[in-house]
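Got some structures for you, see below.
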Structure P
Amino acid sequence: MRARVLDGGTLLAYEQALRRAGSGVPDHWRPGLSDDEIDELEEAHGLVIPEEARRLWRWHDGISPTAPPESNEIAPGRRFLSLAVALTDYQQEAAEMRDLYGFDGLIGPFTAPPHIYFDCRGPGDAPVPIMVSHDYELPQQTLPSIGDLFATWTRFLDNGFWAMGSEGDWDFSYIDRLTDEITDLGVY
């Protein structure tokens with residue numbers, strides 16, 4: 001599968017899908033970071049952020065911590081972390097990742113299992129693979145890029161797999177419709 005590199009059009013499509021579904025999340029995005037701010041965070045945490053991941057945090061730096069509960073998840077059960085929080089978590093988990101899996105360089109930009117990671121070990125200008133770990137299993141690549149992740153999430157909203165509840169929060173009834181393929185993908 002050829003990677004779809006994250007771009008403004010892919011991010012806009014996801015934001016529009018969220019709004020069509022009735023999500024209040026886009027009203028609580030934090031402002032995006034500048035390249036200088038990203039550079040400072042890279043230096044402070046000792047990890048280079050590839051261009052595709054930088055695009056995400058330039059777009060928005062997570063969701064405001066003051067967002068109401070029904071509007072604080074970018075996907076069902078998943079908060080979108082600021083880069084500073086994601087890198088602090090990375091720094092705390094890097095040694096454990098090396099001990100458990102023999103590598104590090106994976107950033108967890110979202111909360112909730114299955115755990116989604118951006119694989120930042122490749123060249124800075126290459127697509128950033130999506131790695132998923134189910135219950136502390138060895139993270140496996142399930143998608144070739146962050147762009148593919150957001151395109152998948154947009155499809156989940158557009159085809160009705162994901163929906164919002166009457167209060168503007170996520171409707172978790174999709175769990176009953178999980179297929180083996182979607183479960184293996186781990187990005188639901």
Structure Q
Amino acid sequence: MCIRDSSQEAKSLYMDGQKRLDSYADTPEHETLSATLTKCEKLKGFFDEIREVRATQLSLPDDVERALGRLDGLKEKAEAGLSGPQLKALEDARASIQSAAGTNAAQANNWLETLERAAKERKNLRQALDQLGAPPAFLPESGGQRARELKREIEQILQEDDALKIRELFAGIGDKERQRKLLEELRVLVDQGDAE
């Protein structure tokens with residue numbers, strides 16, 4: 001039975017009991033029915049909260065921790081009065097959240113592996129560098145270290161490529177006087193960079 005059905009069932013029982021409560025006024029059954037209605041109301045709230053937690057957007061690892069914390073709090077609050085199916089609903093919600101977090105972490109690792117392949121093949125390096133500026137939230141710490149190392153590696157490759165292009169363009173200038181003048185301008189740029 002799904003959470004929605006359980007919540008609807010508890011609500012239906014509650015509504016049905018409320019309709020009948022007045023007909024048991026001034027009888028011993030009134031107190032029993034009233035206690036049962038209170039339990040139905042609590043059950044409905046229990047299942048509604050589980051459904052709400054399961055529907056939580058898990059955009060950040062902190063969202064996962066908050067959702068699991070809410071489930072833990074719900075379990076602690078209601079544990080003494082929970083039946084097997086209710087405990088199962090709670091554990092199913094926990095498993096669903098942990099599975100979603102695992103999927104997000106796997107996607108983050110795939111993202112990093114794709115960028116590592118791009119660097120190895122020297123394809124789309126500038127785009128990869130841009131992406132490394134904003135890694136996925138679910139990238140594990142070990143992946144974060146790999147991403148930082150990859151970013152440094154790509155920056156170095158791009159700098160080497162840029163230097164090679166500059167040398168090729170410089171060599172393509174046929175006028176030696178123009179090359180000397182350009183060299184002097186480059187020295188000024190280097191000196192300005194050193195001063196900063």
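Please treat every number below as a calculation from the coordinates, not as lab data. Since this is a predicted model, take the numbers as computed values, not measurements. Cβ atoms are built from the backbone, for glycine too; each structure is taken alone.
P, Q: which one has mean count of other Cβ atoms within 10 Å over residues 58-65, as calculated, at 19.6?
On the way: P: 19.6; Q: 14.2.
This value belongs to structure P.
Comparing distance in nm of label points 7 Å out along Cα→Cβ at positions 114 and 146 across structures P, Q, which is largest?
Working: P: 2.1; Q: 1.5.
By distance in nm of label points 7 Å out along Cα→Cβ at positions 114 and 146, the leading structure of P, Q is P.
For Cα extents along the principal axes in Å, the calculated result is 43, 36, 31, so let me know which of P, Q that is. Let's see the in-between values first.
On the way: P: 43, 36, 31; Q: 112, 31, 24.
The value was obtained from structure P.
Ranked by relative contact order in percent (Cα under 8 Å, 6 or more apart), which of P, Q sits at the highest value? Don't skip to the answer; put the middle values down first.
Details: P: 25; Q: 16.
Going through P, Q one by one, relative contact order in percent (Cα under 8 Å, 6 or more apart) is largest in P.
So if we calculate distance in nm of label points 7 Å out along Cα→Cβ at positions 10 and 26 for every structure here (P, Q), which label has the highest result?
Q
Out of P, Q, which structure matches -29000 when helix-only ellipticity at 222 nm (-39500 (n - 2.57) for each DSSP H run of 4 or more, over all residues; to 500) is calculated? If you can, show how the numbers build up before the last one.
Values: P: -12000; Q: -29000.
Structure of origin is Q.
Have a look at P, Q and say which one yields 0.4 for distance in nm of label points 7 Å out along Cα→Cβ at positions 50 and 122, as calculated.
Details: P: 0.4; Q: 5.8.
Of the options listed, only P reproduces it.
Check the numbers for Cα Rg over 2.2 N^0.38 Å, for residues 42-129 alone across P, Q and tell me which is largest.
For this comparison of Cα Rg over 2.2 N^0.38 Å, for residues 42-129 alone, the top structure is Q.
If we compute Kirkwood radius over Cα pairs in Å, for residues 98-161 alone for structures P, Q, which one ends up with the highest value? Before the final figure, lay out the partial values.
Details: P: 12.6; Q: 11.9.
Going through P, Q one by one, Kirkwood radius over Cα pairs in Å, for residues 98-161 alone peaks for structure P.
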